[in-house]
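Input: structures, listed below.
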Structure P
C-alpha cells in the first residue's frame, strides 16, 4: 500500500494568484503531475486541507480540473481555507469510497487495503485556527474501538506546537490533549498526517508520530524566534509518500521539480 499526500494547494479561480503573488495553480498542477508520474503508482491520494485559497465554487471547479488526470481514489481533508459545504459538493462524486460520515462535518472512514484511514475535520468556520469538539473526538474514539486494523489518522491542523509562533497561534487550539489521550489508548494508530504548516515536521504524539506534509506551493518561513512575524518563502515545494512495508509505515518527502534524473554512482 502506497499513499501519496499533497497538502495546502491553495488553488485559486483561474487567472488569480494567492496573496496576489504566488501562482499556486501552476504549482498545484506541477505537483499533481509529479504524483501522476510516480512508479510504482500510488494506491490513493490524500489531500490534507487548504485545497483552495478562498473556498468558492470557482476554485473547487478548477481544483477538480487539475485533479481530472489523477486516476486514483481521492481522500480530501477540510482545511481552514476550505468551506465544508462547497468541498462536500465538489467531491460528492469524486472522493474515494468511504463510510461513517459524521453529520455536519467532513469526517469519515475509509479502507485502504491493509490500512484504515480516519479523516478528521478540524475546521472552525471563518477562523484560521482549528478545533476538535466532543462530537468529533467521540467519533474517533468509537471508530478506533470498533476496529484494530493499523490506522492512519488524517487532519489539517497539527495537534502540537512547533515553535513557529504565528502558526502555533492558529494551530489546533481546542481538543489536542483529548486527541492525544484517545490515540494513546488505541495502539493501532500508525501516524497522524497533517497539513497547514507548509513544512515537513514530525513529532512524537500519543505514542505514535504526528507528521506535517509540505505544501505544493509556498512554504512557511522557518522562524523560531519568539517574536517571529508571519511570512512565507519560496522554498522548493514537496509532497509525501507513505509506504506500508514490513508491517510499518515508512514516510518519504519528495521535492517537486526537475532535478536532472537519477545518476549512477561511479
Structure Q
C-alpha cells in the first residue's frame, strides 16, 4: 500500500509523536496531517519534511478541528487513506463519587465524541479509498478497575464503536489497538496523581520501578505497520494488543 495519506490526532507527544516520526520516515506514506492542541514538538520535524508533514493546531473536541484536518489532507493530497485517532485524556482520576460530571463529559468529548466527529467528516473520502480507521484503545478497560473508571469507560465505548462500524460499511476497515503501559507524559501524570487508590498507586509504581514501561516507539510501530499493510479483513472490527501486529517493534 503505497502513497498513504494519514491523519493522526494526539500527535504532539508520546505515542502520537512517535507515530508521526515513523510515518514521515516510511516510503509507503506520502502525506501526514498531524493534529494536536500543541504542535510545538512537531515544528522541527515539519521543517525537515515540509512536503510530507502538515500540522493542524486545535482541540479535537471542537468540530472545526476535524473539519480543518480533513480539508488539509484533501488540499495537500486530494484523498484520505487512514485515520489514526489517538488523542485522549486520562483524567478525571479518583474515587467515583468524587469525579465531577463536567469532567466526565470533557473526557467523553475528547476520547469518544471527537472520534465520531472526525470519522464522520472523513467518511465520504474513506469510502472512495476503501480506507482504514485506527483507534487507540487500552487494556485498562478489559476488566473492572478503580481510580481510572472514567477513562476505562471512554475506551470501552470506543471498542464497541470499532466493532459496529464495519457492519455499517464493510469497505471501511476499523481496528482498535491497545498500546499497553507506555513511558509517556500522560502515564507520568497519572502515576503522580494524588487521587489514585493505594492499590493502583502501588501497581503503577511497580511497573515504573521495574522498567516495564514500553518506549512510545514500540506501540507506535504497530500502528504504522498497519498503515503500510492495511487492516486484514479478519481483524476489522476487533480490538488487539499492539504486540499482536506482525512486524511491530517488540524490543
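Quick note: the coordinates plus some simple rules give every number you see, no bench work behind them. Computed from a predicted model, the values in this text were never measured in an experiment. Cβ atoms are built from the backbone, for glycine too; each structure is taken alone.
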*Out of P, Q, which one gives -6500 for helix-only ellipticity at 222 nm (-39500 (n - 2.57) for each DSSP H run of 4 or more, over all residues; to 500) as computed from the coordinates?*
P
_Out of P, Q, which has the highest value for FRET efficiency 1/(1 + (r/R0)^6) of positions 109 and 221 (r between Cβ atoms, R0 = 35 Å, to 0.05)?_
Q
*Compute volume of the Cα convex hull per residue in Å³ for each of P, Q and report the one that scores greatest.*
P
